[in-house]
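Structures for review follow.
Just so you know, all these numbers are worked out from the coordinates, no wet-lab data involved. No experiment lies behind these values; they were computed from the predicted model shown. Cβ atoms are built from the backbone, for glycine too; each structure is taken alone.
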Structure 1
Amino acid sequence: MTDDLTTRQSPTPIDGTSAGGAGPATGKRPIMQLHDVSVAFGGRTAVRNVTFDVPIGQVTALIGPSGSGKTTLLRALNRMHDTVRSASVTGTVYLGGIDVYGGTLHPTLLRSRVGMVFQRPNPFPTMSIYENVVSGLRFNGVRNKPLLDEAAESALIAAALWDEVRDRLKAGASTLSGGQQQRLCIARALAVEPEVLLMDEPTSALDPQATRYIENLIGELKDRVTIVIVTHNMQQAARISDRCAFLLMAEDRAGELIEIGPTNQIFESPNDQRTADYVNGRFG
């Protein structure tokens, strides 16, 4: 998919390793790298000078109080702000060494490699369960039915939904429960075989049982796809993530990255007192 893409040299990861190498903190090479990323809307800064690596095959959680820039940063990773006229993104975001804002990677191709699952389930209501799953493949020009069938089954299995829907694939997506609809959206994202899956509070609209399904699924999926997730739930972040990035908003420092590190370090021995105060519920 990338043979015709021009790559630019990516920055040295902040953990001090060479680009593409394994970092001492994670033992994993980065699949994405953020360097000095800022996002503004109408000239007002929402995310400021964020730099960190996203290790391959891990779950990275973005945590912080409301308004600290978590979702704004997440959406910058696959150029979701392109459709917002007042938005401005500066700095660099690299996917496997390719500068995603450098002009060589079309946004449609980028979003097939960096998928997105939103806060509320958003299946296409007029489509069947099957058509929802394969819609991305059809959009990319795939018309071979055996190939579509195989992709749909594989994605639904990966999303832990196949056994529940295999006998009613032609039923409307709206016949599914909220938790099933969210897993259907995950299957839809997985069908195009992304390298990274962005998840914006994917369980906030779900009941506890459906939340457990999604959390267990995330643990199973990280061997297949790297995950970056926004969550306000500190217990959830502790349960499902390998690394946490803590963002905070102040009057003069909107969307500032306070620290990033292994989840157990962030929760047990953070380097910044503000991180300790937040994960221990003293504010936010």
Structure 2
Amino acid sequence: MPERPDLDYFVPILDRELTGRTIVGLRVRKPVVLRVAVPGTPEQLLVGTTIESVRRRGHFVLFPLRDPAALEIAVSPMLAGRFVVAAKKDKVPGDLAVALELDDKRELRYRDDVQMGKFYVVGRGAWRQVPGLATIGVDVLNPERFTKQAFLALAQKRRDQVKVFLLDKAALDSIGNAYADEILWDARLHPKRLVRSLQPDELERLYRSIPAVLAHAAGVIVERQPPTDEKVRDFLHVRGRAGEPCQRCGTKLRTARVHADDSVFCPQCQHDVRGTAIVDWRKI
């Protein structure tokens, strides 16, 4: 999914490009991603409305609409969802899921080649109708909200593994699989460590690594200025590098399963103190 550094980059771009534009048409190529929670067809509901703004709430991208109805589009891109603003005449990609045709001869294209993302149409502010939208975790890049005291209060409640904690979007805002791995590598913590087993110095490292890793990534992405539908990952230290030498100690990076997710880690820098990690032998 787009993670916090990605969202902080492309959502302001979409806001500049789309605010004030009126939707004049709709194309739905992959109906499975579309969820409508108000009466009416998608065309009846959306055509003629004006995009008031584009903003982020957690890992969702929100498009509040005005006139003739107070509606809101909430998109959860999940694993492969991405956005691009293109001219209507531009070639239509095969992974197009939904396109909003605009009054300036362009369209907002939501692309999703695995169709895991969801494109919700709901009443304005009816966030409880969208799974995961009403309850959003603490903003980890807001130093007034993400204090050490607030972090420790969250950690003290956990009885699960540290990577599961990082991925819980009701606890922490918009950390996905890639940056969870990066944060844990930076903090030198194995992804399967139980949160309750972390010592004060380890909790301190984790607390400092979360905003540091995300802020650094955001800076790199802004500097690169990629297209809005492209995720930049080549600068990451561990994600996507299983089998390569650790950039810190030279040990070959391995993978392990944490619930349904794969994790890339350094067995030397991120020692498995529990001795329970199941690694993928093909990546050793």
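If you rank structures 1, 2 by distance in nm of label points 7 Å out along Cα→Cβ at positions 34 and 250, which sits at the top with the largest value? Mind showing how you got there, number by number?
Details: 1: 1.9; 2: 5.8.
Sorting by distance in nm of label points 7 Å out along Cα→Cβ at positions 34 and 250 in descending order puts 2 first.
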>> Matching task: 17 is the computed value of relative contact order in percent (Cα under 8 Å, 6 or more apart). Pick the structure from 1, 2.
In response: 2
> One of 1, 2 was used to compute mean count of other Cβ atoms within 10 Å over residues 242-249, and the answer was 23.4. Which one was it?
Replying inline: 1
> One of 1, 2 was used to compute Rg and Dmax of the Cα atoms in Å, and the answer was 20.3, 60. Which one was it?
Replying inline: 2
